[in-house]
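Take a look at the structures listed below.
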Structure P
Amino acid sequence: MEELTSLTIVSVSGQKYKLTRQAGYGTQGVVYEENTGKYMVKLYFPSGCQSIDDDVLERLQFIKNIKTPKNFVVVVDLITSPYIGYVMNKVIDYKSLNSYLIPDKKLSFAEWYNKGRGFFERLFVGYVIAKAFGELEKSNLSYCDISGNNILLKTTNTGVSVKMIDIDNIYIAGKGKSVVLGTPRYIAPEVISRQKNPDVLSDNYSLAVILFELLRVGHPYISDDVLDGTPQEEEAALAGRNDYVTDENSTNMLPADVVLTDKLKDLFRRCFLDGKKNRMSRPSATEFEYALLEASNKIIKCKSCEAWHYPRKKGREYESCPWCDKPSRPKALLNFYDVLYEGDDYKNAKVVGDNKSGKLVNSYILKQSMKNYIKSLYILRFDDFGKEKRSSENYMTIANNEKGYHAYNEFSKGGIVVRKFNSKEFIHLDNKKAILMESGDEIYFEITNNRAITIKCGVNYYSFIRIARFMEM
């Protein structure tokens, strides 16, 4: 392909773009900046075959017209001359996800991993990425080339913004062959072996590898022996011909207990153990989305080194911070229970069974330095990941000031009731006034017309309630 700097290209829509500088170069083609500074122009290398060029243009037209998640940098305009290509918005002030995957040699590992908001930031980055791929998955589209190069991030005061580039890699299952197979480190084994075309299930594998690396800084099949071995041994590992790593044979990465919840451990095992034999066993992007969101609400910030970490208990005592070995423990938390009462009057009813607390279903460690948004997934019951739901929507808020922790019905949800500790005082939580919480207070959810969800069994009635118990340490 000839040098095109200073050339003015006219798109299909008639818009003119003057190319100013070559910004990238890959196996498919080249990317140029243009003179307004708003867009990037990608041009494909000539194929020498009109039917292939027609297929590429048809794919680009399809991708331009489909609805994609907001995190993907979309096709703005199409180009047919002098080469086939497309125009996309320029992504400014974003950095590659590789900055989270490849340690900075200028810093110690601990300094690099805990840079910014450290582990908390990494969990949120993973959550946003998984959510974007979950939305793509619902449309039966495959991104094909998930890698640290194609995911860009920008850290802000309110969180992390994620952008996915190279949207032309999107593949429609059953429609011809994909343009790319992917980046070797992240390609699913069945795609490497050419047994399958890229699809949603191979995307699930690639996403799991990215998330595993983001948290543990290592590959799920690359043990110490492989890392010290030959290129051929590494190639075999990346093709999925090795066993899933353990803490014992993979000291090159962070231990699972330090960065993974039990739920995340289970999802990774399903992908890299069960998923090797049965692709259908691989967790969906949505399952990772919820697991990462929950994990971000189970961590605390060490007062000594300011690194975020999971509080770990040995018996009844909390262990020290894994980064500085200094004492570190949570200040307050919400434990969520499912409780079954006899009768339909939850205020005076007797708990069914020997466990008066009910069944523990989740925990949320409250943070002191920020608002704690309690999501719907903690309160409502969702058991079908294939159905559309709003489980990641905000349901209520717990905030902290010098007086203590306060419960807010910030999002005007109905049926939230606070029961003060060791009393019969029940206070409906409306959006006009916050309630100062004391250790042992309980929050009841989905109380309608002063009644809980009622189940009739024979001639008897039972009340089924999701409760959050507030505890200060």
Structure Q
Amino acid sequence: MNKKVVFHIVGMNLTIIGLSMLIPAIWSFYYGTKDIYALLVSFLVTSGFGLLLFFYFKPGRKENEIHYKEGFAVVTFTWLLASLFGTLPFMLSGDILNFADAIFESMSGFTTTGSTILEDIEALQPGIMFWRSQTHWLGGMGILVLFIAILSITGSGGLQVYKAESTSLIDNKLRPKLSETAKILWFTYVMLTAFLVMLLLAGGMSFFDSLCHAFSAIATGGFSTKNLSIGFYDSSYIQWILTLFMFLSGINFALYYPVYKNKSFKSFYKNAEFKLYSLIVFLSIAFTFFALYRAFPENGFFDNILDSAFHVVSVITSTGFATTDYNLWPEVTKVLLFTIMFIGGCTGSTVGSIKVGRYLILFKQTSQEIKKILHPKAVTKTKIGDKVIEDKMILNILQFFFMFIFIFIISAIIISFQKIDFVTALTAAGASLTNVGPGLGMVGPMETYSHFNSFNKVYLSFLMLLGRLELYTVLVLLNPVFWKK
């Protein structure tokens, strides 16, 4: 592995993270709070270390090419170091003093998980609160895509970094140059954020809260500025707007470019994954609504449909916003929410979990296998649209499913050693690995992860990283063969 080029790129990514700490410092200055010192020191330390790596490991011309090994290393080390240095504002400000708590909160931010150890979010100083939400926004589309879009210094090797970070099963390369693709994706990301900020402002949110919640919603993260999350606002308008934008953020971002290029929505209704995603969301909302309306008829038709739509979309997109405690809902709805937690949104979106694209391919493959049983001599191919899915990809997906479920089960067992109840241990492991955030039981939407011991907090942080980088990007670095020449 070419360590020089790896740490050179990681250094630049870390410098970007450090520079971004100046933005929440502006809010600290505006409100006149003391957390400005913590943010400025964090900026100096993070950027300084990033620049040190960048210049010390500067590769020569012949060493500038990177391959898959380097791509995996860049992605994993960037997320690890971003999360580690992301603890500085929390700890230096005094808002979070324990390292296990700080790394949990930081990792939850950058991986867009949205779970928290904070019992009183509203007690945070404004700069730290903004930094917390900003980590979502940076992690959502990917620090690395931002790096490629702005600098594009890695040549053709940048494709390896992009592939290692990108979650898409389908080629998202919209333009011949990778830097142009990254710019298009980030332009879409920024525009969705800007539109949501304006709509939330129109709904009565302050500019500060609008920014923080837009960062969380577009990144499908889930951090709120309020202890009661979105329930604090008690606004149907805000809930419907966030439901819409969470749903939009669960779509493959590559589908947006043809819309504003060709002024047509064909890219959506021709995309099989989007159609399956929409169908799953619609059926889940309908199922939840009928269960809620039967259990709570006094809430009325519109409140029940709003609660159903908001929480189904929040969970399936791994956002984790809440307006009510669904721990109190009928058991059948909790089973449904737990199930869709493992589905996720479309590939190429900011959503965590397994992704609809993988299910789509397995459904198609299952259909082909049934046809082979009925017609043994028939020659069949698994296709998504006009694209033939190779056997190698199908095998990779099956392996991914096995690893995902295996890690989930083992993690639930590990967490339960703290004498955590079954539902809490199971959903805490699932919610961390799928990057959903809140689960059920003691980690429900109105609860926090503060009661876990330090080991479990660090372990759950590791699960968040595994889920965000889709297992193999991290696991491959744990294999001794990876480090051999």
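In table form, for the structure just shown:
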| quantity | calculated |
| --- | --- |
| FRET efficiency 1/(1 + (r/R0)^6) of positions 51 and 123 (r between Cβ atoms, R0 = 35 Å, to 0.05) - structure with the largest value, from P, Q | Q |
| Entry that produces -20500 once helix-only ellipticity at 222 nm (-39500 (n - 2.57) for each DSSP H run of 4 or more, over all residues; to 500) is calculated, selected from P, Q | Q |
| For P(r) over Cα pairs in 20 Å bins from 0, in percent computed as 24, 59, 16, 1, the structure of P, Q it came from | Q |
| Entry that produces 0.85 once FRET efficiency 1/(1 + (r/R0)^6) of positions 283 and 379 (r between Cβ atoms, R0 = 30 Å, to 0.05) is calculated, selected from P, Q | P |
| Structures P, Q, by mean count of other Cβ atoms within 10 Å over residues 91-98: label with the highest value | Q |
| If distance in nm of label points 7 Å out along Cα→Cβ at positions 35 and 291 is computed and equals 5.2, the structure in P, Q | P |
| Test item: mean count of other Cβ atoms within 10 Å over residues 227-234 calculated as 12.2, pick one of P, Q | P |
| Origin of the derived value 17 (relative contact order in percent (Cα under 8 Å, 6 or more apart); candidates P, Q) | Q |
| Of the structures P, Q, the one that 3.8 was derived from, the read-out being distance in nm of label points 7 Å out along Cα→Cβ at positions 27 and 339 | Q |
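Read-outs: derived from the displayed coordinates by stated rules, not from any lab. The shown structure was predicted, so the numbers you read here are calculated from the model rather than taken from an experiment. Cβ atoms are built from the backbone, for glycine too; each structure is taken alone.
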